[in-house]
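Structures are listed in the sections that come next.
Please treat every number below as a calculation from the coordinates, not as lab data. All values reported here derive from a predicted model rather than from experimental measurement. Cβ atoms are built from the backbone, for glycine too; each structure is taken alone.
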Structure I
């Protein structure tokens, strides 16, 4: 499952001056809002981007889409990679990959509870905040690229907010409707 890559990673390309290109990422508050409004789909996108980074960094084929979709199986490995990256770059790691992984599974299982208790499952993204923060701090500390926090949502994120708002409206109508 981990064969070598044969292309130049996009994340590590430099601009004309030889500097790495800056990347803009959502703030933690934006991550929370996107996670809530997309009913937990945005964290899957974030996991995909993390796996893509590690695939390109390690020059092995990790199948980021597969690992993001089946994140419950691969999440512990992602947390460990983020922790290792942070430690390699001299960052302090304030989370336990095992604790967060087990907590994420426990909260995810609440999705099988009856109405309205299944809604607790939507709060699993809160356990992703420490790795989210640590990942971008590690990227910044590694000085491979410049990490900038977004001031506003980009167009794709704005579309997600609208779509997510629509999903929540339908879900609320379904919960309280006849």
Structure II
């Protein structure tokens, strides 16, 4: 009874960590014994919980009756899976050759300053997760970056504040 319940920022409106872990266990039970089910279960669990911390990995391993090391190995191998909380929006700065040569590194450095995080981190307010990409397929628009599915071309580091402000204003309008 003295168990501490942690409120999560689950996008599905769930109430607490125990409820989420129970949902994940129930889901995993449906896949127990099925060949190649681990990736599907991890994908669905990340959708429910938002990311895959070790507690979630243990529930999946126990329910599927496989070693935690196997689950962790798959989670760490695939870049789609995250063991850290993710932001509402994902910023990806292209570091392909064309973007790098035309100023991609300056964009990365300016975003680190503005967001006060490093590559791979999420802002304290969970608004943004910051990543780099090898190529986002916009070489003719270099330097480029994307926020979610929106590609920004010929990005100027001095205009990043205005770009980020749009995403903060978006949240205010929804209230």
Inset, instruction - Match the computed value -13000 of helix-only ellipticity at 222 nm (-39500 (n - 2.57) for each DSSP H run of 4 or more, over all residues; to 500) to one of the structures I, II, and report its label. - result: II
Legend entry - Source structure (of I, II) for mean count of other Cβ atoms within 10 Å over residues 73-80, computed value 12.9: II
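Here distance in nm of label points 7 Å out along Cα→Cβ at positions 33 and 65 was calculated and came to 0.8; which of the structures I, II was it taken from?
For distance in nm of label points 7 Å out along Cα→Cβ at positions 33 and 65, the value 0.8 is produced by structure II.
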Inset, instruction - Match the computed value 31 of relative contact order in percent (Cα under 8 Å, 6 or more apart) to one of the structures I, II, and report its label. - result: I
Legend entry - Winner on distance in nm of label points 7 Å out along Cα→Cβ at positions 25 and 121 once structures I, II are ranked, highest first: II
Legend entry - Structure responsible for 1.21, with Cα Rg over 2.2 N^0.38 Å calculated and labels I, II on offer: II
